[in-house]
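None of the figures in this text is laboratory data; all of them are computed from the coordinates on show. As the structure is a computational prediction, the values presented were derived from the model and not from experiment. Cβ atoms are built from the backbone, for glycine too; each structure is taken alone.
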Structure I
Amino acid sequence: MARNRWLAERRADPWVRMAKREGYPSRAAYKLKHIQRLYSIISPGDVVVELGAAPGGMLKVASELVGERGLVLGVDIRPIHCTEENVRHLKIDIYDPSAPREVMRLLDGVRCDVLISDASPNLIGVPEIDTLKQLDIVIRCCEIADEVLKDGGNIMLKAFECPELARLDRVLRSCFDNYKRVTTPPSLRKHSSEVYLVGIGRWEAPIAPLLRAAVG
């Protein structure tokens, strides 16, 4: 019954209909567009990595932003529906220990300019557990960023509002020239508590050990 309700909401969602009409694999495209308008985290010619990229909504927007001189790599164990010429796919779980090495292999050893993620865990409907699982994804993304993101690079990572998030905020704020916690428009978030952690101009890695220490 809950799934039927979710499917009905998806069919009625104007952002879903707009994504289909404009050729984006998912409505997540408009979340990246919103953040890009605010902070210009992606520039023409950039190398961008998206972790948890399926089905490819943000990936396609990133490919448009980097243009012909740029490159976008989508990482996911699930199928990615984005076939632009400047897009590469890596089928692997982001928790696979070899994921950073495989990312660097497909980037020909060149560290990326921007790392983004809209990845979420399999939600069980218990907010306390779901938010902590999402925080762990944030930290895992930062572990990968420590190995594949160049110094001075940018990140954009999805999280859920929770008390523990303030601890991550403090660490990330100290590791970037500019750090913001961004909410997308309410019509895009629906009933979700999701926010995006945007860091611009990272100082030297590693960041992930500091994050793990902060959340205990």
Structure II
Amino acid sequence: MFSELLDKLHSKKVVVIGAGGLGGNIVNLISRLGIGKILIFDGDVFDSSNINRQLYCNQLTLGKNKAEVAAEETRKIGISDAEAIPDFFQEKYFPLLKGYDCIIDATDNVNARLYLEQVAIRSGITVIHGAINAYFGQIAVVRPGDKTLSKLYSGKIEPTRETISYIPATVAALQVCQMVKFLSNAGALEREEVLLVDMFSCQTRTIKL
């Protein structure tokens, strides 16, 4: 079963937008699955405030670009091909998306997430969304034309609160799970479904918007 699944993933190409708390864990997990090509975007550098929750942040990487560090660590594993773009995703990078099978959203603000919903429409590429806030997380599979994120963020937006190490790691793992299901046609979340995670009570539930 696993060998057949991994064989399907070896030919896939995935974009990860953001290489911090969620993105670092995501890149690590998908690189060990053997995704054929990983393109990583992040214009930020590591600082000491990231150490509590960002996998690739340590005393040796402080001040270094997050995407470049993530790509370097992927190459050390030696299974997936990785390329870093040390910049935030923007209009000029649209041509680079051609031929990719999905985008994984590891951004850290609402405007960036809503922008990726539009990217899905314009590029025709599905976005595997994830977000965290304190003990809570959410995951969705945003197919081109879906308004999942627009609906999620249409009301009052809660201020972002601090989180700790295992929250982004957990949400990242669930995003990768949905990525695998989507790429292998094995029953990913449906359109406008959102998986909600409460890591304080250790409960999950799926809602339909």
Structure III
Amino acid sequence: MKILIIPSWYPYQANPLAGRFFVDQALALARHGSHEYYLLDFGQNEYQLSLRKPWQSLRHLKHYLKADASTVSRHERLQELKLPLLSWTSRFRKGNLDAFDLSKLPKVDLVYAQVSFPGAYLASRVARAQGIEYVVAEHSGPFPLAEFSRAGKLAPLVLHTLKEAKCVIAVSSSLQEQILRNTGISARLIPNMVDCDYFVPAIKEKGVLKLFSMSPFTQAKGVEDFS
């Protein structure tokens, strides 16, 4: 089976941590699975424009004008597709995602989108064009993000995209409840992967268990749950 993975964030030189876990998950799937994977990098962060960040937007535009399409082998079963696209807020012309040239993508059997926008919206376009299904793994919390809330209701752009998906996945029980409350969709709970070859708990015989968490100190990250 050939699977196209479309992340909603992607790492680049100026921000190497943006969406890094999407890339790590794709590599894990390729290493431990038997399918062929394509990972789409359309410059989700690198070529994104914002009126609130004019100088950054000028840099992004400059990089976009110099960018070329390419294919990079990340693993024998994982190809990274670099297909540059200028993008912006979903509130204006759907973030320019309708301008993405679908003909540049390979024919696949399934599309796996990471987060409802822009990933899942673009996945829905690919699925319709190729006559296949797509699934969505939602990671963003609280759900929905402010950009996709209209007078207390979920924006149709996201709602319709999720309802058309073959399956919606939530990475936590809290997110699962939020999706059900805002969309009526019963998402399937599948927590994020952990690389057990790298993250190995130390053997502790006595004393208090000490945990380390690296994240912003915000309620959304559940930092208070450790207390």
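The table that follows gives values for the structure above.
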{"item": "Read-out Rg and Dmax of the Cα atoms in Å, computed value 18.5, 60, structure in I, II, III", "result": "III"}
{"item": "Test item: helix-only ellipticity at 222 nm (-39500 (n - 2.57) for each DSSP H run of 4 or more, over all residues; to 500) calculated as -10500, pick one of I, II, III", "result": "II"}
{"item": "Among I, II, III, which structure scores highest (criterion: distance in nm of label points 7 Å out along Cα→Cβ at positions 154 and 194)", "result": "III"}
